[in-house]
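No lab work stands behind these numbers, since they all come straight from the coordinates. Owing to the predicted nature of the structure, the values given are computational and were not obtained by experimental measurement. Cβ atoms are built from the backbone, for glycine too; each structure is taken alone.
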Structure P
Amino acid sequence: MTPSSMGSIFRLALALGLFVWPAPAGARQGEPLCGDCQSTGRVPRELDAEAVALEQGALLCSIALDQDPEGLGLDWKPCPKCVRPSAKQKAVEEFEAALLPKRAWLKARREAVDAVVKSPVDHLETEHFVLAWDLPRIKIDRKIVDRHRALHLYARRLEDLRTRIFEQIGLTDADTNGVKHHVYMFERHKTAIAMAPVVTGRSLVKDTKISLLGIESHMVSWDNPQVITNDEERHQFLVHAVSHHIHDGLEDRRHWLFQRYGWVYEGLAHFQEIRDFGPPIAWCSAEGGAFSNWQSATWEANVKKAVKAKEQPVFQEVIRKSAGSLSPMEHQFAWSYIDYLMWLDPHAMKRALELMIGPQKDVRDVLKEAYGLSVGQFVDGWTAFVLEEYKTRSRKGPYQRPPRS
């Protein structure tokens with residue numbers, strides 16, 4: 001058969017109605033075509049571009065869901081005028097299936113938090129964090145940021161913190177236990193008091209924050225005016241507090257770092273504070289009493305002066321203590337020990353943490369296997385580092401020490 005004869009037969013079949021164009025997927029032959037949705041059963045929903053941009057990086061946000069009860073942020077909906085029954089039915093089913101997990105997430109968060117504290121709380125989930133937030137609008141520099149934007153800002157800050165810590169010591173997702181970190185930030189103390197025992201099993205009567213780490217990760221805190229008076233202090237406080245959870249979340253254990261290696265637990269958090277902000281400002285009372293600097297807020301100067309006067313604490317005694325037993329002076333030296341190790345080789349810290357997590361080896365064995373140092377070599381090297389690298393003048397703002405050349 002020639003091409004011309006085939007074309008004639010095709011045109012004849014089309015004229016007699018014997019040829020039917022392929023139906024859209026899921027549609028049945030013989031159903032009418034829909035011009036509104038092109039017979040797909042779906043039409044686009046118009047979403048505000050600014051609102052969409054705000055939600056970037058968030059998996060779910062209770063404020064965004066509440067603001068769009070019809071479609072919960074989906075960019076399409078079933079075609080309301082669709083004349084193709086099978087396509088319309090499939091679209092309705094797919095739409096409801098897409099909304100179901102979002103509704104379930106919102107319901108679960110309301111029951112887990114709002115019902116406990118008996119007040120409305122905003123919620124946001126990212127790849128690695130779940131936030132509960134009831135702070136009203138906050139002031140950043142001279143700009144007022146509303147509650148919704150503040151919630152997203154802090155979610156991004158926490159994700160950025162995790163990224164920085166991972167890059168500093170060479171961690172990957174494969175090194176973690178995969179647990180998401182739940183962070184609860186409340187305006188009032190009484191709200192935090194109500195939430196704390198439910199998720200951490202402990203009271204928050206006297207503290208600014210309380211944590212459960214390990215196979216679950218929960219941190220409950222409030223805007224204690226004795227610790228937090230502005231946005232920068234709140235941010236710095238959270239960097240310290242949440243860095244504990246990030247460093248601790250490498251294995252299915254609870255408080256292993258806090259109890260067994262207090263100098264590492266606190267030293268790493270203070271190291272991050274100084275790197276990102278400058279002089280540390282807080283630790284919660286569960287970590288050794290209300291915050292108070294030993295000597296002054298210039299930790300480098302304090303440590304160097306003590307070393308020059310041979311008045312430093314004994315390393316072998318500091319490393320035996322839990323985080324809750326460290327004095328204000330020992331907090332500063334714990335930071336300095338970590339500062340030295342990160343200066344030597346920041347990626348060796350990953351190996352050190354692995355050795356502490358698994359067999360929970362003695363510090364002398366950790367130093368030997370991760371850094372190739374005996375305790376005596378560590379103390380000698382650290383002493384020389386302090387005398388050579390530290391300044392006695394005050395440093396203002398964040399400081400990132402260049403690694404050893």
Structure Q
Amino acid sequence: MTGQLLRKRAFRSVLPLVTTLLIVAAPACSSMEGLYPAGPSVPMTAQDVADAALLTETSWEPIPLQLRTGASISRMDVVGDTIYLVDSTNTAHAINVGLGTHRWIVKLDRAPTQPVSVGERFVAFLSRNFLTVADRFSGTVVLRKGLEFTPSSKPALTLNSLYAGAWGNGYKLRSVSILDGWNGWIYATDAPITSAPVAAGSGGDEMIYFAAQDGGVVALPPRPATSAPPGSVNWKTRTLGKNTADLTHDEESIFIASEDHALYCLNRHSGSLRWKWLGANVSLVEAPKITSDTVYQPFAGMLAAIDKSTGEERYRVVGAERFLTRVGQRDYLKMPGDSIAVVDSSTGAELTTLHTPLFQFLPSNPTGGALLFSDGKNVYSLR
């Protein structure tokens with residue numbers, strides 16, 4: 001896919017634009033002047049991006065923040081209906097995706113080394129082996145603790161416990177009580193767990209799923225860390241290669257991108273195979289993103305869009321690095337550098353490509369409806 005370099009437009013004041021949506025960790029200012037090195041052309045504004053990306057409406061009105069003045073964004077993730085930001089002062093911000101309003105702000109003791117982990121009730125920030133857990137709705141910190149093990153994966157969370165792979169003295173899935181930091185039961189494995197486990201379901205239907213580098217995929221009952229280890233597994237299966245990419249799931253399925261060149265869709269209740277996609281012909285080392293009807297799998301400098309029900313490939317885009325979001329019948333894909341491709345969500349036909357230095361942070365937003373991005377100090381939401 002060839003990029004189309006957009007004509008840079010004359011500088012316009014940012015805050016008066018309705019498309020300048022949220023000023024994060026910076027004083028209220030009326031200009032982006034000086035944000036980028038001086039040059040013969042002027043950086044695109046949010047309005048330019050909206051026009052070029054076939055987007056016409058803003059999601060939020062400008063909201064000046066009063067906390068952490070002058071800080072820059074160091075990490076930006078989107079999970080469900082919330083944007084999770086960590087700024088250069090190690091302060092975590094939870095922002096409503098739809099409204100652009102803050103849910104809460106939490107000061108972390110140190111910079112996270114993993115993306116945020118989000119459960120039904122809690123969120124966890126992991127910095128090597130130091131853990132901070134906060135209430136997902138209020139931001140109230142419920143646990144700050146140095147773990148007695150070094151996590152080998154991002155953790156999964158339930159209402160009372162955290163589960164993560166662990167290095168050292170053999171390979172294990174470790175459990176930790178969110179309520180008091182108690183290091184609980186251990187499930188030994190034959191190979192490292194570097195793929196992030198997931199917790200899915202609720203009540204008697206809830207299970208903890210993890211995949212190891214020996215190809216094993218295991219579903220465990222979600223026993224609290226304070227309980228005895230699970231006496232048996234709910235089910236266990238195996239892929240033909242290493243599993244290093246994080247697991248992805250919805251209500252009915254678990255998706256596993258394996259180094260055996262296959263993307264697996266398993267029934268999460270039984271472990272039976274729903275379908276298997278073999279269109280990559282290379283090792284899959286990155287987790288897929290899923291929407292209500294499509295699985296987007298990156299591999300070897302391209303991206304495949306796969307029907308979620310059948311496993312049939314709909315399209316692939318050479319050069320695409322990952323799926324960003326869907327707005328209407330358009331898919332937005334991250335391209336090399338600071339570019340985005342806009343394609344038809346059914347066929348993958350190119351609609352346009354845009355290039356702008358505003359795209360310093362481009363998180364995936366699988367829930368769709370808005371393109372979210374940041375220039376390092378400001379967060380924008382366009383739809």
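Summary table
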| quantity | calculated |
| --- | --- |
| Structure with the greatest value (metric Rg/Rh (Cα atoms, Kirkwood Rh), set P, Q) | P |
| Distance in nm of label points 7 Å out along Cα→Cβ at positions 217 and 249 derived as 1.2 - corresponding label from P, Q | Q |
| For -500 (helix-only ellipticity at 222 nm (-39500 (n - 2.57) for each DSSP H run of 4 or more, over all residues; to 500), calculated) the corresponding structure among P, Q | Q |
| Label whose coordinates, when FRET efficiency 1/(1 + (r/R0)^6) of positions 57 and 129 (r between Cβ atoms, R0 = 30 Å, to 0.05) is calculated, return 1.00 (choices P, Q) | P |
